[in-house]
Structure 1
Amino acid sequence: MASHLDHTKTLTASTTSIPGLVLVDLPVPGDNRGWFKENWQREKLLALGLPDLGPVQNNISFNDAVGTTRGIHAEPWDKYVSVATGRIFGAWVDLREGDTFGAVFTAELDPSRAILVPRGVGNSYQTLEPDTAYTYLVNDHWSPDAEYTFLNLADETAAIDWPIPLAQVEISAKDLAHPRLADVVPMKPRKTLVLGGNGQLGRALRAEFPDAEFTTRADFDVTDPAAGASKRGKGYGVIINAAAYTAVDKAETAEGRRDAWAVNVTAVAEMAKVATANGITLVHVSSDYVFDGTVDVHTEDEPLSPLGVYGQTKAAGDAIVSTVPHHYIVRTSWVIGDGNNFVRTMASLAERGVDPAVVDDQIGRLTFATEIARAIRHLLSVRASFGVYNVSNSGAPTSWAELATETFRGVGQDPGRVAGVSTAEYFAGRDAAPRPLRSMLDLAKLTATGFSPIPQLAALAAYLAR
């Protein structure tokens with residue numbers, strides 16, 4: 001039994017001067033026969049606040065001599081470093097793009113201590129005992145095409161205080177040739193991919209995610225398996241699915257039913273597979289149509305009960321996305337954005353002198369596409385707990401007819417020109433999908449994350465002013 005090991009440790013995790021770099025003390029019970037440890041125990045480590053590493057590869061570097069020195073290597077994946085036998089001096093340098101670029105943290109590791117090294121943080125070590133076995137779990141497979149970033153072990157800016165001077169230790173010629181910090185190209189964060197970049201929501205997302213990669217139906221058909229296969233997960237941290245089949249009435253036809261299932265279910269299943277396999281956060285936009293509209297206010301945990309084909313496909317998509325370890329399902333209602341929509345139609349009718357009959361027994365709230373985009377940005381930036389979030393503008397419940405009168409008023413027309421009519425009367429004699437009559441979404445879960453929804457009538461006035 002190695003004398004230097006502390007066999008009294010409890011499992012603890014400590015933050016460091018580098019964001020995301022977490023030092024873990026591990027219990028190593030032992031007796032006259034040796035010792036034992038749980039090196040990676042997912043349930044316990046997650047309870048301490050560590051991210052779910054999802055390791056796919058386990059590597060071991062065996063080092064014969066004291067003073068063997070390796071690094072400084074920053075890789076495009078996360079790694080969990082520990083020592084099976086022996087002891088090391090470890091040095092980590094933040095080589096990610098951002099305010100902490102160049103930050104340094106050092107610590108000794110023996111079998112009773114491990115460290116979680118996030119993507120883009122440079123990793124290096126020097127052995128302090130012979131026959132040291134340095135082990136690490138990684139959450140992506142090694143690839144020669146991956147993006148790496150390196151720093152010279154002797155960099156004067158990092159100024160690592162190596163226990164054994166570098167002139168006296170074993171270092172590879174390749175490690176000796178790494179650049180100084182001033183010449184290092186910082187590792188960029190993983191990219192955000194937005195599907196459906198030309199839709200109403202896609203256009204709103206461009207303002208919130210200017211550096212994201214946006215795809216359109218012209219360059220990426222989500223229903224094409226070959227296109228899906230081309231968008232593998234390496235390099236992406238977030239996929240935002242703003243692509244959807246939303247022709248509610250056409251979905252009830254034979255052709256529309258096939259198209260709705262292809263876009264809203266089959267394509268979503270492909271995205272879910274890619275996200276799960278690569279540890280990507282999948283953001284999926286859902287709809288109030290997953291409910292039958294028989295309750296006044298819908299919470300996130302209400303059982304799904306869609307009335308028509310469109311709602312059924314959205315509910316199926318939600319069920320698939322819920323299996324992705326890192327997911328946000330953003331449930332919305334009555335979406336208004338940059339394109340053809342209810343508000344634009346009402347404004348056009350008002351200015352053309354047409355007096356419309358508008359449904360007055362469907363109750364809900366508008367959700368402007370800019371509000372959805374803002375909420376998605378918020379959930380990602382504050383790292384809200386994964387799951388389902390209702391997203392709409394705030395304010396009192398309204399009917400479509402009431403919103404039509406507000407639109408008429410907003411463009412300077414007489415709101416009395418709008419007549420109310422029931423859903424049954426409005427669709428009498430037409431082939432139309434069933435609609436939920438109550439679409440109010442409870443926003444308590446969203447606001448608890450620190451998000452402040454904009455009142456729908458204020459957002460409507462601003463929209464009309466533009």
Structure 2
Amino acid sequence: MDTPPLAEAPPRQRAATTGSLSRRMILIAAAWIGLLLFGGGFALDRVLTNAVTNNFDSQMQYVLRSLLASAAVDPDGQVFFSRDAAADQRFIEPNSGLYWQVTAPGMPVKDAFPSRSLWDRRLAFGGSHDDRRVHIYDSDQFSDDKLRIVERDAQIPGSKVHWRFQVAQSRRDLDAQIAVLRRTLIRSFALLGLGLIVLVWLQTFYGLWPLRRVRDEIARMRAGQSNRISTAMPDEVAPMVEELNALIEHNERQAEEARRHAGNLAHALKTPLTVIMNAATAQSDDLADTVIREARTMRRQVDHHLARARAVGRRGSAHSRAEVWPSLESVERAVGRLYRHVRIDVTGPRDLQVHVERQDLDEMLGNLIENAAKYGGGSVFVTVGAEAGFVELLIEDDGLGIPEEDRVRIFDRGVRLDTGKPGTGLGLAIVRDVAEIYGGTVSLEESEDLGGLMVRLRLPAAG
């Protein structure tokens with residue numbers, strides 16, 4: 001005989017995601033690091049470039065001041081220097097990149113007094129401005145070499161003309177220094193940025209590592225290797241782990257309650273079914289009565305366990321709430337139609353709410369008020385009040401009451417002290433079980449006002 005193949009486990013459905021958290025953190029950090037490094041590098045480049053340029057200009061101004069201090073005019077109107085102010089060898093070598101020139105207004109440029117390094121070239125006069133103060137600028141008048149020029153107009157002793165003194169130097173050395181500086185900055189900042197991004201990646205990887213550990217622990221729980229996350233976690237992750245463990249514990253309690261209820265129900269149904277089967281096997285004459293009696297017993301058990309199952313299922317909702325007064329009015333009308341000779345009085349605040357589903361609240365109040373009407377002498381008094389986070393309901397009757405030694409036993413399933421009246425013996429058991437599921441309590445006391453039984457039902461108050 002062929003064994004049917006085992007059904008394959010359904011594929012796991014991947015959770016919807018919004019992208020990698022690590023990638024998001026790294027990209028944000030990289031963008032911010034890049035912005036800061038770019039701004040800082042630009043500012044540092046401006047500062048260092050200006051410093052190098054100012055140093056370059058200072059050297060040229062020193063030469064210019066030397067020329068101004070030593071310049072003189074001979075009787076023939078030729079400019080000469082009283083001391084060797086232009087002793088730099090580059091002023092002698094043609095096209096060396098360092099030049100000076102002295103020119104008078106209106107003088108043709110070809111007649112100016114140049115340094116030998118200018119050879120057959122001359123510096124432009126530029127008469128559109130008055131250089132009584134030092135004027136520094138860049139010039140591309142030489143096609144093969146960009147110049148940095150420092151100039152000033154000054155009157156030479158013995159001459160009434162304001163001569164223009166110009167010192168020019170090729171920008172090649174200055175631009176080379178700036179280029180080296182910028183390459184160093186770019187490489188340094190690029191290395192710094194790369195190091196910072198690697199640091200962010202390591203920080204993200206290490207910082208999110210506890211979440212990977214949580215995932216591994218959950219996988220171990222799903223594989224049956226553990227039932228709790230017991231590994232120590234950082235302070236930021238520990239509250240989430242605590243809530244997760246609490247959720248697992250809550251689900252385990254619900255599963256255990258479900259298993260216990262199923263076992264109790266199976267045990268409760270086993271005896272009536274055995275009785276029915278034995279009666280049917282023996283072909284008993286009272287088989288019909290036996291079936292009816294045992295079916296009623298099974299129905300009571302099923303109703304009881306269904307009530308508990310409903311309450312357990314609803315308890316998980318943190319939003320479960322019901323108004324007490326409308327539930328009391330509904331139960332009062334229903335019980336009043338069944339027991340028309342009973343007077344039911346209700347007093348207390350009308351705005352109280354409890355953390356209980358309305359259907360379960362109706363079932364608890366219905367059982368208690370119906371019992372008070374059934375076993376009382378005709379008067380039922382219900383008092384509603386609030387105390388220490390709970391709503392307290394007192395249901396009193398004027399009946400014979402219950403002896404103190406029987407007040408605990410009466411909550412057991414199927415126990416009835418008065419067998420002369422119809423009932424299942426499950427009312428108080430259902431009330432106790434449902435109240436405890438919601439975190440409430442129920443107790444029996446003696447009524448001081450009416451002389452009968454007083455039931456004290458306490459349920460968690462809703463804001």
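Of structures 1, 2, the largest value of distance in nm of label points 7 Å out along Cα→Cβ at positions 276 and 372 belongs to 2.
Out of 1, 2, which one gives 21, 43, 25, 10, 1 for P(r) over Cα pairs in 20 Å bins from 0, in percent as computed from the coordinates?
On the way: 1: 21, 43, 25, 10, 1; 2: 16, 23, 16, 11, 11, 13, 8, 1, 0.
This figure was derived from 1.
With distance in nm of label points 7 Å out along Cα→Cβ at positions 212 and 284 computed over the structures 1, 2, the top value is the one for 2, the highest of the group.
Can you tell which of 1, 2 yields 0.85 when FRET efficiency 1/(1 + (r/R0)^6) of positions 244 and 452 (r between Cβ atoms, R0 = 35 Å, to 0.05) is derived from it? Mind showing how you got there, number by number?
Details: 1: 0.85; 2: 0.10.
That value comes from structure 1.
Structures 1, 2 were shown, and distance in nm of label points 7 Å out along Cα→Cβ at positions 92 and 396 at 13.0 was computed from 2. Kindly point out which one of 1, 2 the value -6500 was derived from, the read-out being helix-only ellipticity at 222 nm (-39500 (n - 2.57) for each DSSP H run of 4 or more, over all residues; to 500). Answer by label: 1.
Here, each number is a calculation from the coordinates, and none is a lab measurement. None of the values given here were measured: they were computed from a predicted structure. Cβ atoms are built from the backbone, for glycine too; each structure is taken alone.
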